[in-house]
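Where a number appears in this text, it was derived from the coordinates with a stated rule and is not lab data. Treat the numbers as computed from the prediction; the structure is a model and nothing was measured. Cβ atoms are built from the backbone, for glycine too; each structure is taken alone.
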Structure I
Amino acid sequence: MVYITSWDDFLDRSIHLFRADPDSTRYVMKYRHCDGKLVLKVTDNRQNIGGFGGGGTEF
């Protein structure tokens, strides 16, 4: 999995992934209370893109 900390990079890569195969692309979003971070993940079963934010302020 590729971890991206820049919101702009995460957005560009996830849009590209979605446009390549919209039927099999899915998004997962969860909040890690122990870390106080929002975790985002986009996958199409071939590529995984993950992004992390501190408390949701960067996203």
Structure II
Amino acid sequence: MGLFVAAYRLMVPLSSIWLALVPVAAGAVVYGVVLLKLDLGIHDELWAMAVQMGVRLPRWL
């Protein structure tokens, strides 16, 4: 994540708050997916909650 943010700062000048939020949002998405893949307890609980609410999740998640 740190390398991604450093590369992003070198390529894109952070002239506005919206350009600064892009790497933060991308990092949050990557962190969430990795967390769900590694911690099966959290994965199973969130999957059961989503099924109970009727939310259709992709199989790879």
**Asked** Here mean count of other Cβ atoms within 10 Å over residues 7-14 has been calculated and equals 11.0, so which of I, II was it run on?
**Response** II
**Item:** Parent structure of the calculated result -7500, given that helix-only ellipticity at 222 nm (-39500 (n - 2.57) for each DSSP H run of 4 or more, over all residues; to 500) is the read-out and I, II the choices
**Value:** I
**Asked** 33, 19, 16 is what came out when Cα extents along the principal axes in Å was calculated for one structure; which of I, II is it?
**Response** I
